[in-house]
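There are structures below to look over.
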Structure 1
Amino acid sequence: MTCTYQRSGTHWSCITPGVYCPAAAHNRYGYAKVTNRRYKCSQYPNGQWRWKRV
């Protein structure tokens with residue numbers, strides 16, 4: 001089963017942890033494509049938004 005990086009209601013599917021996340025995903029949750037663990041699109045101190053483990 002292939003997964004596609006996409007918005008699914010209030011969360012995102014198939015994200016890659018640590019990479020930049022889109023503006024639409026800011027402060028939303030996503031699930032990793034390999035581990036299916038939950039991540040949040042969080043802003044780092046340097047101003048970048050990335051998928052961060054919660």
Structure 2
Amino acid sequence: MVADKDGSQEQLAKKVDVSRRTISAIEKGNYNPSVNLCIKICQALDKTLDDLFWPE
């Protein structure tokens with residue numbers, strides 16, 4: 001899941017300047033975000049790319 005467990009898709013979307021639908025599509029695997037958007041999401045959630053996109 002991309003959205004923070006303590007936040008909502010809407011809150012994350014506002015932080016990274018995209019729509020809530022974009023965050024939802026990323027979580028569902030229906031949208032491949034740009035590298036720049038991936039970095040913004042990681043920074044907003046204080047996570048690494050591995051944490052968010054390649055969990056063990």
* Assign the value 26, 23, 20, calculated as Cα extents along the principal axes in Å, to the correct structure from 1, 2. => 2
* Given a value of 0 for helix-only ellipticity at 222 nm (-39500 (n - 2.57) for each DSSP H run of 4 or more, over all residues; to 500), point me to the structure among 1, 2 it was derived from. => 1
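Just so you know, all these numbers are worked out from the coordinates, no wet-lab data involved. Nothing here was measured: the structure is a model prediction, and the numbers come from that model.
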